[in-house]
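Scrolling down, you'll hit the structures one after another.
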Structure I
């Protein structure tokens, strides 16, 4: 059963054997699973970028690239609020500020 379902560990195989009518102690099944050198196959990790990253090109005029950022603070009664700031990267001008308690 473990050879046909490789993503199943000994606990799930124990449940499936119980459904088919084979009653076996979980500790015994775990020992057999380990003696047969069975393991659940590991999934692949996160893909990483190869090489070095190119630096961001600097904007040459206004309205070419904007940046967004959140700023947070709290009222005196303890409720928190956040402010979304939109900034032009070339002129460093703040284009918009949106404040709300549920951003």
Structure II
């Protein structure tokens, strides 16, 4: 539990509980997915309407991804290079002295 160093036992337990709930949620989602995929596809007209809805949803999601990815890249680069603009505090250097990423960034 090296990564949980400095946490109280309640905080560590809370992290594991959240992790467990997330796994249970994913398993439940897989169960629901398998139930839906076992259902009948419907009539030909229903499948045609479903295809049109799917095409529209995919076009919308592609546009959203095209809008958000550049923002994510810019923010990621800004956070990464912020170490060069504002050096880590002495407390951060002491806390993460054994971490190789801090050494890599400071070189």
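Quick note: the coordinates plus some simple rules give every number you see, no bench work behind them. It should be emphasised that the depicted structure is a prediction, and the values quoted were computed from it without experimental measurement. Cβ atoms are built from the backbone, for glycine too; each structure is taken alone.
Out of I, II, choose the structure whose coordinates give percent of Cα pairs over 17 Å apart equal to 73 when calculated. Computed on structure I.
State the single structure among I, II that was used to calculate helix-only ellipticity at 222 nm (-39500 (n - 2.57) for each DSSP H run of 4 or more, over all residues; to 500), giving -27500. Comparing all candidates, it corresponds to II. Hey, FRET efficiency 1/(1 + (r/R0)^6) of positions 34 and 58 (r between Cβ atoms, R0 = 41 Å, to 0.05) derived from one of I, II reads 0.95; which structure? This value belongs to structure II.
Looking across I, II, the calculation of distance in nm of label points 7 Å out along Cα→Cβ at positions 26 and 66 that yields 5.5 traces back to I.
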